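*Asks:* The structures considered in this document are given below.
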Structure I
Amino acid sequence: MESDAAQNDFRSTKDRLLYAAVDLIAEQGYKGTTTKEIAAAAGVSEMTLFRHFGSKQSLLEEALDRFHYAGKMRSIFAEQLTGDLYADLLLVASSYHEIMNRNRKILNIIMKEGKQIPGFVERAHKHPQALREMLTLYFETMQREGKVLPGDPLAHSAAFLWMQHGAFLNTQPGSSAIADLSISAFIESSVRLFARALTP
């Protein structure tokens, strides 16, 4: 078993490789970026990259899973929701936008490069699907407890996520802004309207 120091070094090396891969691929494209360039940017040898990840695609796939939002959202749904519809949805929406904005580069890679990488788009789709499932289960629970009006929990979760995702896309460079409204104001207003519509 590795010592704590060795484990810390292992994590640090992996992190450097993950960040370097995302930065370079976002700038140069998947095919235009070599493993040698990624390793050099991370300050390690190409052999170290292959020892940790095996291939460029495996490295990018781990970066996707690391930087996308499903893991963080699982923690929020498991530990931080209180059963207050407005407060819970506000936390989910705020966290969603925070994570999406922090990880714009990996999201741009998905949109621009995903189809060139076998299985990558399908892997990326698992994250919104996981969030939809968590939110659907939440609405089912709230409905059983009488805190949400009777309805279709899956439709509720899809509508909520489409609303937030549309707002995120509207903040992207080059998008046609629908309204001159800050994202924080949008989140508060949209969540308040959504919660009011579902509250008995």
Structure II
Amino acid sequence: MTGTVLFDLFGVIARHQSTEGKNRLTRTAGVAGPAFWDAYWELRPPYDRGEVNGPGYWRQVADAIGVRFDDHRIADLVEADIASWSAVDDTMVALIEELTATGRHMGLLSNIPEELASHYEAHHAWLKHFPVRAFSCRMGHAKPERAAYEWCQHALRTEPDRILFVDDRADNVRAAEELGMQGHLFTTPDRLRQALSQWT
């Protein structure tokens, strides 16, 4: 039986935030520096798990840094945040298409808020190649929580040792391995391709 590949999204198929995207966010917020980014990341997990929506998240960020965002600015921040995470690696998209053509069973596991998940579904047709899409905002669990990987295993309907989890963060890979999955710490498409050639 051919093994299943469970992909991370950001840092593997999609790119991390660009400098331009980050700058747009701070310009939109009217706040720059460590305080903004500390609040952005500290408050992100509940947003990723779907416990708060975009406007609620940005109100929390504003409270944390001691400012107020009106509804118009919040809408602009949600839009800028989506844009900052929207770039994809065309080489990886091509690899996904190639794996689909060979019949490889695949899944996607991503820490992602609802607004961004909806954007990807509306604008990236290659998501259709993932019959299992484990978006943290919809399953209520985020990496590296064990429950996120257990959810994927059940959805993929296979044993953990038949799943190769691909992520660019070592802590996320370790969490998958602790459940019994195989792990690949993503660095480049070429190295991933080599690992996949040995994963049967």
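*Asks:* With mean count of other Cβ atoms within 10 Å over residues 81-88 coming out at 18.6, pick the structure among I, II it was computed from. Write down the numbers at each step before the final one.
*Replies:* Values: I: 15.1; II: 18.6.
Computed on structure II.
*Asks:* Supply the structure label, taken from I, II, corresponding to mean count of other Cβ atoms within 10 Å over residues 17-24 with the calculated value 14.8.
*Replies:* Values: I: 21.2; II: 14.8.
The structure behind it is II.
*Asks:* Here is a follow-up. From which structure (I, II) was helix-only ellipticity at 222 nm (-39500 (n - 2.57) for each DSSP H run of 4 or more, over all residues; to 500) calculated, if the value obtained is -15500? Walk me through the numbers before you get to the answer.
*Replies:* Working: I: -24500; II: -15500.
Computing helix-only ellipticity at 222 nm (-39500 (n - 2.57) for each DSSP H run of 4 or more, over all residues; to 500) on every structure in I, II gives -15500 only for II.
*Asks:* A further question follows. When you work out percent of Cα pairs over 26 Å apart for each of the structures I, II, which one comes out largest? Please list the in-between numbers first.
*Replies:* On the way: I: 44; II: 35.
Of structures I, II, the maximum of percent of Cα pairs over 26 Å apart occurs in I.
*Asks:* Please compute distance in nm of label points 7 Å out along Cα→Cβ at positions 73 and 97 for structures I, II and give me the label with the greatest value.
*Replies:* Working: I: 1.6; II: 4.3.
That would be structure II.
*Asks:* One of I, II was used to compute FRET efficiency 1/(1 + (r/R0)^6) of positions 57 and 129 (r between Cβ atoms, R0 = 30 Å, to 0.05), and the answer was 0.55. Which one was it? Display every interim value, and only then the final one.
*Replies:* Details: I: 0.90; II: 0.55.
Matching structure: II.
*Asks:* To which of I, II does the computed value 20 (relative contact order in percent (Cα under 8 Å, 6 or more apart)) belong? Don't skip to the answer; put the middle values down first.
*Replies:* Numbers: I: 20; II: 28.
Of the options listed, only I reproduces it.
None of the figures in this text is laboratory data; all of them are computed from the coordinates on show. This one's a predicted model, so the numbers in the text were calculated from it and none came from an experiment. Cβ atoms are built from the backbone, for glycine too; each structure is taken alone.
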